[in-house]
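Asks: Structures given as structure tokens follow.
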Structure P
Amino acid sequence: MLGVYDFCGHYDWTFEWLRRTGGEALVRTYWEQAIAQDSQRHAAALIVPQGIAGMRAYWDHTLDHEAAGYHCVATDTVYRIDMFACPSQGFLVSNGLHHYHDYCDHCMGWVGPLMRTAGFVIDHEHNHAGRCWWEIRPAADTTPPSQPGGLAGEHDVRLLSDWLQPGGLDIYQRANGPDDKQPAAAGSVPPANGETP
């Protein structure tokens with residue numbers, strides 16, 4: 001049996017193997033079918049019928065169980081996660097594992113389709129170094145994401161001195177999948193080697 005940290009390394013390797021075998025389309029299919037529709041059925045069973053209350057029940061348990069460094073806040077209309085120490089990406093970074101070109105995208109690859117089914121959209125940014133934030137709202141709610149320090153207060157990862165990384169930020173606005181990524185944000189730091197992360 002694999003431990004959670006060993007699992008992260010195998011996950012990363014699997015994404016790259018799928019990409020080499022069948023391209024990015026196969027990776028996206030894996031994320032949606034094998035993760036969103038299969039291994040995360042328990043998340044869907046909470047979130048689809050309960051909405052934000054189901055998100056609280058799912059992520060409060062899961063993030064504690066994974067020993068993540070995070071802060072969550074919920075209102076009647078939005079659920080926000082600030083991840084300042086992702087146990088999954090953090091494990092890969094600390095162990096020098098880097099197979100798939102954007103491991104962090106797998107979260108949007110399964111969470112996005114689940115939220116589409118549940119009637120929500122996602123505003124999200126990740127910095128490729130184990131830090132990210134999510135705001136999840138009903139699809140009909142056109143409220144823009146909160147400003148840094150707004151909804152999450154002092155727990156907002158965008159306030160951290162190392163938020164901007166050499167690889168820049170991946171940005172999603174009102175998204176429901178990994179291919180909904182926006183162009184790099186103004187003020188994000190370009191990759192050190194001039195390449196896309």
Structure Q
Amino acid sequence: MFARDPLFWRAGAISSLIVTLAILAMLTADTLSVISTGGANVPAYTVINQQIGYEYVTDRNEYLPTIGGQEPLFGRIYTPGQAEALVREGKLVLQSRACLDCHTMFGTGAYYAPDLTKAWLDPAWEHLWMPMTGTHTRADAMAAFLEHPQQYPTWTREMPDLHLTPAEARAVVAYLKWVSSVKTNGFPYGFKTATAGGT
């Protein structure tokens with residue numbers, strides 16, 4: 001079929017654009033429902049008040065975060081507004097200190113230092129860092145390390161002192177705890193090996 005009428009081609013182009021925009025709108029809405037905080041894969045910020053674990057789910061053939069009962073962070077329960085503010089502050093601290101120049105999160109960043117996507121779930125905080133820092137919770141051990149990493153050299157690649165205040169260190173810990181609760185389709189690959197035997 002061949003048509004010389006420019007109105008025919010204009011109508012075709014406009015209808016194609018409208019169909020494409022409708023499909024894009026549907027895909028965008030679907031994506032936002034999955035990636036928005038409080039959505040299917042990204043828990044609300046108040047998840048920092050709960051236990052977060054990691055387990056293999058056979059029907060999905062991958063490891064997924066688990067959300068358990070109440071587990072106060074730094075001995076307190078945060079309201080939704082407080083939790084959001086704390087997590088956002090932690091994210092800003094990571095950005096202001098250029099942490100992804102060495103670390104990776106959600107596949108973005110460098111591979112010089114450990115991946116931070118599931119850092120909260122690393123059993124080393126309980127088995128190594130709590131005794132080393134003299135603390136009694138994972139959150140306190142993480143905060144102590146972040147405030148004074150030079151006091152706890154355990155690898156050949158030592159973390160520099162970023163001069164975090166206690167409040168900044170706690171905010172980073174809250175952010176890392178929240179990030180660990182996000183369903184990442186099995187990323188980072190191989191993390192299950194590091195958490196074998198429980199978290």
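Quick note: the coordinates plus some simple rules give every number you see, no bench work behind them. Model, not experiment: these values are computed from the prediction. Cβ atoms are built from the backbone, for glycine too; each structure is taken alone.
Asks: If relative contact order in percent (Cα under 8 Å, 6 or more apart) comes out at 20 when worked out from the coordinates, which of P, Q was used?
Replies: Value 20 for relative contact order in percent (Cα under 8 Å, 6 or more apart) corresponds to P out of P, Q.
Asks: Here's something else I'd like to know. Any idea which of P, Q comes out highest on Rg/Rh (Cα atoms, Kirkwood Rh)?
Replies: Greatest value across P, Q: structure Q.
Asks: Could you figure out which one of P, Q the value 2.5 for distance in nm of label points 7 Å out along Cα→Cβ at positions 32 and 64 was computed from?
Replies: The read-out was computed on structure Q.
Asks: Compute distance in nm of label points 7 Å out along Cα→Cβ at positions 40 and 120 for each of P, Q and report the one that scores greatest. Mind dumping the intermediate values first?
Replies: Numbers: P: 1.0; Q: 2.2.
Largest one: structure Q.
Asks: Comparing P, Q, where is distance in nm of label points 7 Å out along Cα→Cβ at positions 136 and 176 highest? Before the final figure, lay out the partial values.
Replies: Details: P: 1.4; Q: 2.1.
Of structures P, Q, the maximum of distance in nm of label points 7 Å out along Cα→Cβ at positions 136 and 176 occurs in Q.
Asks: Taking 10.0 as the value of mean count of other Cβ atoms within 10 Å over residues 16-23 derived from one of the structures shown (P, Q), identify that structure.
Replies: Q
Asks: Another question about this same structure. Using distance in nm of label points 7 Å out along Cα→Cβ at positions 8 and 160, single out the structure from P, Q with the greatest value.
Replies: Comparing P, Q, the top value of distance in nm of label points 7 Å out along Cα→Cβ at positions 8 and 160 belongs to Q.
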